[in-house]
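What follows is a set of structures to go through.
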Structure 1
Amino acid sequence: MSLKNPDAIAALVSALRLVHGDGVARTMLQEDMSLATLMDTMFAAPIAHRDAVRYVVTALDDFAITPELGPVWHLRYLYDDQPGSFRVVDMEIATPAGTLSSNDLWLRLPV
């Protein structure tokens, strides 16, 4: 399998293994995990918050995403509710058919 963003995938895999263990991380990557779960995992890992967000966004191109998004979609960041905060706390994807929350998006690394 050829990855578009191997460094980002490596960072995600490392975080998943660290937070959940090898077996669970493997299952999550092969059998689907929600974008919300991936983000929670990355925020729990010992890396900078901005790096966690960057790795997730960069790695999205390598995942099979369910439901199928189609050719036109836009990633939206949701920020901490403190005034003036630029701390990303969640993401959602806007499509012409509507907006999907991170809990509605399922990711799997294609084999």
Structure 2
Amino acid sequence: MAIQASTEILEGSVLALLTREDYYGYTITKEMQKSFPISESTMYPILRRLKKEGWLTTYDQAYEGRNRRYYKITEEGLTQLANIRADWQQLKEVTDKILEGNNGN
């Protein structure tokens, strides 16, 4: 994909992913890489920012002698996801009109 996704789209995608279930960081990165060319070095700052905003919480769980940090969406995160989805829909509609040559003229 030649067009780069904005931070808001990536954040919304992470929040949407976490509505399905809680994931640990590595798995979030792998799931996101199915749709976006994104590295772990890009993903972890996004996760930290989402947590700082209060849209995610974390908890640790033991797995094969190590702790995994899991991310869970909060109620505030669900609200933010709804806002991102609404903004995305508006952007998509406007962009589709322009790209398809139907800009109201």
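Compute distance in nm of label points 7 Å out along Cα→Cβ at positions 7 and 23 for each of 1, 2 and report the one that scores greatest.
Result for distance in nm of label points 7 Å out along Cα→Cβ at positions 7 and 23 over 1, 2: largest is 1.
If distance in nm of label points 7 Å out along Cα→Cβ at positions 15 and 31 is calculated from each of 1, 2, which structure is the one that comes out at 1.5?
The structure behind it is 2.
Determine which structure produced the value -18000 for helix-only ellipticity at 222 nm (-39500 (n - 2.57) for each DSSP H run of 4 or more, over all residues; to 500), calculated from the coordinates; the candidates are 1, 2.
Clearly, the read-out refers to 2.
Among the shown structures 1, 2, from which was the value 28 of relative contact order in percent (Cα under 8 Å, 6 or more apart) calculated?
Here the read-out was taken from 2.
If Kirkwood radius over Cα pairs in Å comes out at 14.4 when worked out from the coordinates, which of 1, 2 was used?
The read-out comes from structure 1.
Where a number appears in this text, it was derived from the coordinates with a stated rule and is not lab data. Because the structure is predicted, anything quoted here is derived from the model rather than measured. Cβ atoms are built from the backbone, for glycine too; each structure is taken alone.
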